[in-house]
Structure I
Amino acid sequence: MDYLKIGKATELTGQDKRLYRLLEILPGFLSWGTLFILLVGSYFKPVWVAYFIIAFDVYWLLLVLYLGLYLLASFRKLKGNIKIDWQKKCEELTVSPFCYFDPDAPRSKKKELAGNCLAKKGMAWPDIIHLIIFPTYNESLEVIRSSFQGLVSDGYPLEKMIVVLAIEGRAGRPAEERAEAIKQEFGPKFRNFLITIHPDIIGELKGKGANQAWAGRKVKEEIVDKENLSYDKILVSVFDIDTVVQPGYFFCLTYKFLTVSAPYRASYQPVPVYNNNIWQSSFFARVAASSNTFWQMMQQMRHEKLATYSSHSMTWRALADINFWSTTMVSEDSRIFWHCLLYYQGDYRVEPLYFPVSMDVTMDETAKQTAKSLYKQQRRWGWGVENIPYLIFNTVKKWKELPKRKIIGRILVQLYGFHSWATNALIIAVIGWMPMVLGGDRFNATVLSSNLPLITRTLMIFAMVGLAVSAIISTLLLPPRPPRYGWYKNIVMVLQWLVLPFSIIIFGAIPGLEAQTRLMLGKYMGFSVTPKSRGD
């Protein structure tokens with residue numbers, strides 16, 4: 001059985017099913033166990049918990065400062081990369097190629113890897129064909145058109161682009177009409193333009209992954225194999241339908257591909273910046289979206305923790321090797337990385353591009369509906385926790401084949417990340433007060449009782465430095481203000497960050513904890529489509 005295709009415990013039998021089921025319980029058990037122990041401890045051992053809370057607040061403060069430095073460094077790189085003429089750099093490779101090596105490689109191999117890149121082997125940027133896949137369900141023609149206009153405006157030769165608009169059959173005739181309208185307007189501009197219609201197939205999860213996999217196989221059959229295109233000269237970018245590339249993206253991607261070592265053992269990750277409708281969207285949705293952008297920017301600086309997310313690029317060679325995306329996963333964007341990491345026995349990574357792509361902030365018809373949709377989006381992102389049992393289970397099955405230290409490190413990073421997502425904000429905002437609430441006279445009579453609120457408040461005030469940095473950088477990333485909005489809107493864009501302490505609980509910890517609880521109970525989630533709207 002190919003365990004790398006497994007999506008959940010119900011796809012297994014016998015002992016394998018029991019093991020996988022225990023691993024699905026693990027993340028939620030750890031999160032709920034942490035909160036439960038601290039709550040019970042607040043009653044029986046309030047002093048111990050109070051000391052823990054103070055230590056945790058200090059840790060939180062140091063973490064905020066530490067990540068703030070990463071955010072500033074990443075922002076500097078991103079702004080610098082936007083200014084670079086990537087087409088010129090690609091053209092210069094034919095004259096004086098310069099190649100990077102994998103910083104994680106052993107020292108003895110770095111010299112070897114430094115010369116092991118495609119530019120030094122004679123491959124030039126005109127050899128590269130870009131395959132772009134846009135999965136869509138019921139998004140408007142306006143949203144789809146803006147993404148295609150982004151491709152046209154990018155600057156990369158359109159005759160080097162194969163573009164696929166992958167629609168869902170269940171979306172009906174309106175989706176087909178939108179696809180035909182896009183084909184009429186943009187189809188002739190590209191090397192190839194293909195519309196694929198994904199049917200409902202028994203055993204597949206109704207979501208983006210199954211649609212992408214169907215589209216990928218159609219491209220293989222109708223274009224790549226039929227025209228005998230080289231698998232080694234195709235880069236695949238799978239974009240959410242609201243993704244608008246910034247000019248220079250495909251030259252930047254091409255340059256990176258040609259100049260890194262082991263380019264076929266890497267995915268390539270841009271930074272998602274939610275600018276398409278940021279001026280029109282609700283303030284709480286903007287804060288949640290910008291927070292996600294900042295997290296992705298910080299992860300780009302910590303490449304050992306980076307996994308693929310949302311819109312990203314990879315090689316056709318790797319995609320064909322693993323037989324395309326999973327058709328049973330909600331978090332197909334990150335699963336493709338974990339699949340490749342295990343398939344190539346640990347020899348796979350994500351290369352950060354430090355280059356933005358613009359996407360939509362969650363926006364529905366009313367603020368109430370937007371809040372509901374945003375919560376569902378965050379819960380779906382939190383459902384990425386489904387990759388933890390997948391990763392541990394396959395590590396056990398392939399134990400002798402994998403680099404143990406690297407894979408165990410990856411597992412621990414994932415466990416820590418999802419545990420922190422679900423618990424950190426709740427520990428600070430709720431559990432931190434429990435020793436005083438539940439500790440009774442035994443605790444409230446102590447000096448520590450009167451000092452705990454003061455210490456916590458002081459540490460959190462210092463942690464506000466991170467909030468200030470976030471407000472400044474979010475303002476610097478804003479697109480030009482539409483004429484219909486006055487100067488006051490810029491002030492709102494700064495003041496909105498005051499809701500961050502509430503946002504990370506309502507649209508962070510709670511949906512993250514719910515996702516882990518659902519997985520723990522075997523209440524598997526389906527794929528919920530986030531509404532895309534540009535508004536007025």
Structure II
Amino acid sequence: MRTSKFFIATQKEVPAEAEIVSHRLMLRASLIRRLSAGIYTWLPLGLRVVRKVEAIVREEMNRAGAIELAMPVVQPGELWRESGRWQAYGPELLRFKDRHEREFVIQPTSEEVVTDLARSELKSYRQLPVHFYQIQSKFRDERRPRFGIMRGREFVMKDGYSFHADYRDLEREYHNMYDTYTRIFSRLGLKFRAVAADTGAIGGTGSHEFHVLAESGEDAIAFCPQSDYAANVELAEALSPATRPAAKETMRKVPTPGMTKCEAVAELLKLPLTRTVKAVAVMHDEQFILLLVRGDHELNEIKAQKVIGLFRFATEGEIQRHLHCPAGYIGPVGAKVRMVADRTVAAMADFVCGANQEGYHLAGVNWGRDASEPEVADIRNVVAGDPSPDGKGKLDIVRGIEVGHIFQLRTKYSEAMGATFLDEKGAARPFEMGCYGIGVTRIVGAAIEQNHDARGIIFPAAIAPFSACIVPIGYHKSTAVREAAERVYAELGAAGIDVLLEDREERPGVLFADMDLIGIPHRIVVGERGLAAGNAEYKARRDDKGSDVPLASAAALLLKKLA
């Protein structure tokens with residue numbers, strides 16, 4: 001491809017709308033352009049990257065035995081009512097009515113449609129297992145789309161769905177997909193980690209997320225450097241500490257005017273923050289509940305919901321009605337309400353907490369003696385240094401960008417939608433199902449977050465828009481330069497290399513800057529000075545400086561590096 005025949009519209013200035021590195025660079029490098037909030041046009045350079053990601057995903061899915069199909073983007077609302085997700089999915093599901101007042105959705109995912117297909121087409125255990133997948137645009141009406149394509153409303157996703165006669169075979173395919181995803185992300189050239197995860201809105205039982213490791217990642221991942229343990233912080237278990245020590249202090253009330261945070265109270269009392277307990281007031285249906293975590297820990301809402309059910313945070317009025325004081329001074333002593341304490345809190349003695357009286361806290365509090373023994377559960381986020389749940393070391397925390405997720409759906413959708421097959425004995429049974437997703441367009445942003453420098457993008461070779469570029473200095477002025485560049489271009493093209501010939505009439509600095517910005521992995525520079533010695537210059541995108549190579553072997557050198 002010649003740049004003069006292609007579309008490259010790079011920008012020098014950082015667009016004001018861009019918030020993170022990948023968003024800034026994708027706009028500057030002319031990979032995308034914003035159409036509306038969370039909706040982007042993929043320009044030719046960006047689309048080449050997307051297509052290369054799709055090709056690797058498709059090759060590995062086919063290799064794993066999955067079968068590609070294409071399901072409608074527009075889906076009947078009645079299917080979503082059958083599954084129970086019409087209301088459960090929430091406002092991210094874009095709903096509309098056609099001219100006949102029939103309800104439809106723009107699909108964010110296709111569990112309902114594929115289950116409807118299975119109940120119509122798969123009648124016998126002899127037809128199982130089967131795994132369907134598609135690579136297709138999706139839409140989720142994000143309340144606050146941000147970070148460019150990383151959290152956009154329209155995106156491309158590979159979603160796959162498998163159907164099985166029994167759970168053992170589902171587990172087999174789940175492990176097959178785990179291995180397949182590992183191959184996909186390895187081929188894409190990404191540093192990633194697979195982590196145990198919560199199933200969220202999709203539902204089901206077992207679940208693993210695949211995260212590209214990057215400081216800008218929205219997700220925190222807990223992992224053990226001494227073992228293979230890794231889990232999303234939302235799921236990672238915080239183990240019970242040692243046995244509760246004996247009480248050494250008597251409970252006393254201390255004035256803490258205006259101090260509604262544990263940090264301020266700890267500083268006043270000259271105690272470590274780990275000696276304090278914070279109470280979080282929530283409402284489950286009409287029940288008022290106190291959730292108790294140590295002052296330096298954070299409540300894990302997902303874990304807490306698994307203990308008490310869906311909840312919301314209590315209002316000031318509800319706190320006043322149940323505890324007769326404002327938030328910031330509430331605590332477990334004398335509280336006639338349901339209390340759930342984190343495991344760490346349940347093992348504390350002589351701790352500090354709110355006194356349920358404005359302007360006061362209690363010190364030297366102990367369970368059983370001063371406050372009723374609470375329910376105990378794991379309801380906090382793990383932190384770096386916590387013991388690993390597998391007992392093989394301590395946890396560390398890294399940031400990650402979720403790019404893949406696999407689920408064991410089991411019979412969640414097949415039972416809800418009456419999708420059954422006849423087993424060997426002729427009895428009707430619901431399908432065991434698996435679900436497997438990859439964020440194709442999100443991978444592009446994640447790859448850039450992980451691979452960039454001050455000059456621009458550094459694409460992994462497998463997904464770069466072009467594998468190599470040839471930059472002639474004086475292409476339009478020197479016949480010798482033009483002919484030499486054309487020879488190398490033709491040689492690489494004949495060898496099947498995806499090469500870009502930079503033949504625009506621009507200053508060398510502009511040409512070099514653009515090639516660095518768009519992230520092409522390998523560059524050959526042809527100029528009159530080098531030609532006089534029979535040389536060209538080779539430079540890898542990550543190198544600071546180029547090196548001279550014989551012009552006659554320049555193409556062979558690139559072929560070797562790209563092999």
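Every number here is computed from the coordinates shown, using simple stated rules; none is lab data. Owing to the predicted nature of the structure, the values given are computational and were not obtained by experimental measurement. Cβ atoms are built from the backbone, for glycine too; each structure is taken alone.
Observations
- Label whose coordinates, when log10 I(q)/I(0) by the Debye sum over Cα atoms at q = 0.09, 0.10, 0.11 Å⁻¹ is calculated, return -0.85, -0.98, -1.09 (choices I, II): II
- Which entry (I, II) yields the derived value 17.5, 50 for Rg and Dmax of the Cα atoms in Å, for residues 170-321 alone: I
- Entry that produces 0.40 once FRET efficiency 1/(1 + (r/R0)^6) of positions 18 and 74 (r between Cβ atoms, R0 = 30 Å, to 0.05) is calculated, selected from I, II: II
- helix-only ellipticity at 222 nm (-39500 (n - 2.57) for each DSSP H run of 4 or more, over all residues; to 500) derived as -17500 - corresponding label from I, II: I
- Structure responsible for 15.1, with mean count of other Cβ atoms within 10 Å over residues 458-465 calculated and labels I, II on offer: I
- When FRET efficiency 1/(1 + (r/R0)^6) of positions 162 and 362 (r between Cβ atoms, R0 = 41 Å, to 0.05) is calculated for each of structures I, II, structure I comes out greatest.
- Which entry (I, II) yields the derived value 17 for relative contact order in percent (Cα under 8 Å, 6 or more apart): II
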